[in-house]
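Only the coordinates and a few stated rules stand behind these numbers; no lab work does. Predicted model only: the values in this text are computed from it and were never measured. Cβ atoms are built from the backbone, for glycine too; each structure is taken alone.
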Structure I
Amino acid sequence: MATQLLSKPLPLEFGVELKCQNCVNSVQAALQSELSAKHIVDLTFSIPDQRVTLSSSLPPSRLVQLIRSSGRSAVLRGSGGVPGSPTFLGAAVCIFEIFKGARGWAQHNNRGLARLMQVDDTTCAIDVSLDGFPASTVLEVRVHESGDISGGASTTGEPIHILGAVTTDEDGRADLVAEVGSFSVWDVIGRSLVVADKVAEESGRAAPEDAVCGVIARSAGLFENTKKVCSCSGMTLWEESREPKI
């Protein structure tokens, strides 16, 4: 299936495990087809900073996959431009977790993440990657009015924006890329994103607390995130990126 493109290229910064020029060459080769198609422009590398910057109409999740296909660890570190500059319109992230009441799913809490990036004054790009769900499940992704996830999705209030629905593959994974004009990034920071089994919910077989959810938080712009070690896990950026999660 072809990757959905965004309407405008967005400036993005990736932390990439670059140790030498051979690493740079490998990453460039992994991106070459998209460079040739002009889906990636303004590509730069910094070995000392272990950083790759570019502008692209590809969703960040796809770019991470391409860079990792070179054999190098990679994480998105910043998006949407440099904070304080006219080009930075806002970016946010939401990590999906499963809470009490969930039935029959994998044991680890992480179920993926969503990235929200303001493309222009009227358009917000959504890049959702989901994992750890039952195969062939129709999942609806939506913004809920409250960021209170103390009771899982049951305390997030009513849905206020429906972002779309996707069906998981045989490995329980799904991706959703969309652009919406009904809200901006700044309108939804502090609210929640909920991922629900649409068929089970409509048939009354799923309770609200069964849904996966997370709080939408502001994320870094370019050159704003200099973290090398996670304060929560104590792992380095590269160790974190190798963990079995999105």
Structure II
Amino acid sequence: MMRGQPVDMDLAQRADLFQHALGFQGLSQEQIAQIAGLAFGRRFAKGEIIFEPNLPCRFFYLVARGLAKVYICSPSGMRLTYLLANRGEPLNLIGPFTGTPRFLSAEAMEEAVVAHVRRQDFLRFASQHPAVVVNIISILGRAIDSANSRIVDLVEKRVEQRLVRVLFTLLAKFGTEINLTSSELAELAGTTTESTLRTMARLRRLGIIASGRGQVKIIQPASLKKLHSDPLWV
């Protein structure tokens, strides 16, 4: 069963999406039109699952509108968010090449539209245009470096240090206003909501952030950068 609801995206809209998308840099207008012609859109409500773990990959997914997250869920139920993807960012880069089940899930964090390309069509296009493969390898390299860095953080760094790094990363990606809940921040930092709330309270007392329900505002970006200036790839 295909998830989400169908949504109209004309060829010009799809071409504009792929023209500015990660992984498709350096392609000609004709090549962009070709991949855009293979894509179709599906709409997902906030909280709706886009794909689940342990199922064969059937599509290449590219966010066209809204925000989605890709995460890992442990047997105990703890989540670690691996990626926050907005317009022009792919949700899966390995699955379309292998087709095998993986351990990741994707979920819409707000109403989102996701462009789908059938796996067979994507593989055929990538084999005809090696620049796509080179671009994807480059993205995966950054993702692997970031994942390795996060493993070291989980082993060696305190919750406060990990959360500060997450906030600095989100500042670089979204700007000073971050529309995420404490539990969503905890999933990015690999900790509990309670520990996140305690750390956020300390950062508020220092005047670095202000926070309300579902939103964090970075008041002193320079102070945050002094605490951590090495963003993650999310």
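Worth pointing out:
- For helix-only ellipticity at 222 nm (-39500 (n - 2.57) for each DSSP H run of 4 or more, over all residues; to 500) computed as -4000, the structure of I, II it came from: I
- Read-out distance in nm of label points 7 Å out along Cα→Cβ at positions 37 and 157, computed value 4.0, structure in I, II: I
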